[in-house]
1. In terms of relative contact order in percent (Cα under 8 Å, 6 or more apart), which of structures I, II is highest?
2. Identify which of structures I, II gives the largest calculated value of percent of Cα pairs over 33 Å apart.
3. Taking -9500 as the value of helix-only ellipticity at 222 nm (-39500 (n - 2.57) for each DSSP H run of 4 or more, over all residues; to 500) derived from one of the structures shown (I, II), identify that structure.
4. Match the computed value 17.8 of mean count of other Cβ atoms within 10 Å over residues 59-66 to one of the structures I, II, and report its label.
5. If volume of the Cα convex hull per residue in Å³, for residues 27-138 alone is computed to be 132, which of I, II is the source?
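Throughout, read-outs are computed from the coordinates displayed, never taken from laboratory work. None of these values were measured; they are calculated from a predicted model. Cβ atoms are built from the backbone, for glycine too; each structure is taken alone.
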Structure I
Amino acid sequence: MFWELLLVFVIVMIGAFVQGASGFGLGLVAMGFLPLILTIQESTLLVLSFIAATALTILVRHYKYINFKGLLVFIAVSFIGRIGSFFVLSTYGEMAFMQTWLGYFLIALVVYLYFSTKRDLNVKKSHHLLPIVLGLLNGFFGGLFAVGGTFLVVYCLLLYKDDKHRYTANVQIVTVITCLFSLLLHGINGDFEPSFPLYFLAGIFAVIIGAQLGMRWFEKLPTHLIRMIAMALVLIAALNLILFS
């Protein structure tokens, strides 16, 4: 148990460092490595808790910029996706093949992130189905693998690309709402293991330390370099999940 707690601490701290330095990465990095020592279900519930705690901490500073205009449809369909992921995770979350699926999904997500940074999208020119599609993807994969936030970030960048404060506030509030919704569903279903509080405690300290260190490096390292490092870590983790699951 001690070594597992230590590994959880180190993995989450690395993810939090990347998050603090580049604005994303906690879920990606943590879900790339935690399933190597825990089940997919245990890993997802832990990471959802860490993400919710991190988002709530950031939201305290930016709550006055919350504006749900343009996000209600996204949130509603995210809930539908979360319900779907709840049934999948509750049924298959303990099975080894889920690690392989996660590995392939992480690789696809890294490829998507790499090419999406090279495009300049405009929400006014985007199809009206965009919030529905991205909301479902956010809800389902966020609830299943705790890595659906990428789709939320993409949509909020389209909506608030000229207002970084509103962008940050709305990403965090939607993250808190959707993560708590998933955790509530699993809590009612009795999916939390007795060891959850210990892992959560270790991870929360790691989040605080890693995020603070990452924010200190934010001004020293180019953001694109941190993101490339994060994506490289995720690729390595994905290959590990595929090869050793």
Structure II
Amino acid sequence: MVRHLAVSLAAAGAIGLAAGAHADTLKVGMSGGYFPFTFVEQDTLKGFEVDVMEAVAEEMGTEVEFVTANFSGLFGMLESGRIDTIANQITITEEREQKYLFTSPYVYDGAQVVTKEGNDEVSGVEDLAGKTVAVNLGSNYEQLLRELPYADEIDIRTYESNIEQDTALGRVDAFVMDRVSATQVIKEKPLPLALAGKPFSEIRNALPFRQDDQELRDEVDQALDTLREDGTLSEISERWFDADITTP
């Protein structure tokens, strides 16, 4: 398998595949900075998404090539044909469904508020009015917060990274990410963080493709169905999370 680390947007454009050139290689974009789904450890790209896409490519009988870039630039790379799809916890939304073709969901989760340990002022999403809340730039969590009836009272701040550290240091009151990732961050990183309340929105993650790439989408979807039926997706999930997040 081919793993490209920290490829810039400009570099990604220079090595992009022409339309229809993905018969031998499935080109997958990801941030490489969203533990434990996609991250770099000792110059090696790892994570749940990496293992899933390698299994998909093996089932399809093709190679997978990973290209990393800032999350905010991944959809532009997809639309320009520099990558075939994005594996980075991409949430299915109505807006995205109007622009892209999605596979069936392979992750089921929920949006979670996380605070500094001991923060008694935020016990859940209902306490975010009047607070500063961090979200990852380009993620769906900003939109979820803006849909709250008291959204105009929340100071929403977008980050490329380090939302966990800034929350732990008290620079923001809370951050929002999916519950699975938040649980893993609290478990694995030496930061004084805690979950605040229960998830407040259901999340279904899937792989997006361009509208003119239906054949490839269908091939990947079929591979995901096979991996779901034979238990491979569950095994990968258990390996990373000690739980199966691939089924509702």
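1. Going through I, II one by one, relative contact order in percent (Cα under 8 Å, 6 or more apart) is largest in I.
2. Largest one: structure II.
3. II
4. Working: I: 13.8; II: 17.8.
The read-out comes from structure II.
5. Value 132 for volume of the Cα convex hull per residue in Å³, for residues 27-138 alone corresponds to I out of I, II.
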